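Listed after this line are the structures, all set down as structure tokens.
Bear in mind these aren't lab numbers, they're just calculated from the coordinates by the rules spelled out. Not measured: the values here are computed from a predicted model. Cβ atoms are built from the backbone, for glycine too; each structure is taken alone.
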Structure P
């Protein structure tokens, strides 16, 4: 029973990593384009943030999510705060709520 659970857990982790990589393949360049070209398209920015937040358990996705949040903050601080709170509710360790602002 324990070995079956261990194998299942390994499979879940592998699927999560694959999902994060596939998400990053599209959304990393999209986020970079938003920032470099200083897009003010709120729907585009928020959709990118939503997609990145879904896989923000991954360090690279979290890094891009934070970078896009920093950019978006100058456009809409309240909406940015809502995205940060969503991240915290989904992924943040309850012991350290300052992590997203420190990276």
Structure Q
């Protein structure tokens, strides 16, 4: 039979090696999970940033589109308004002319 002290030494050594392997496995798993978590967070942050940039671009395009539409609409309104004013001036001039002719006939 073996000496109990030698046997206790080997039991202690086996215990230490087993604990070391479990600690190594736990640390490896923890680091793996942390790396996975970090990669997922980076991907979520990238996706979030992409959504923000995309939304900002859409709103900028919409604002530019509205400005262009408003400007074009205003130009058409200004052109239409000027045309109406010109037509009214022509109508007034024609009516004055007819009024002068009427007055000259009546006198």
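Worth a mention:
- Source structure of the calculated read-out (semi-axes √(5λ) of the Cα gyration tensor in Å, 101, 6, 4) within P, Q: Q.
- With semi-axes √(5λ) of the Cα gyration tensor in Å, for residues 48-87 alone derived as 38, 4, 4, matching label from P, Q: Q
- Read-out distance in nm of label points 7 Å out along Cα→Cβ at positions 24 and 80, computed value 2.4, structure in P, Q: P
- Which of P, Q yields -37000 [helix-only ellipticity at 222 nm (-39500 (n - 2.57) for each DSSP H run of 4 or more, over all residues; to 500), calculated]: Q
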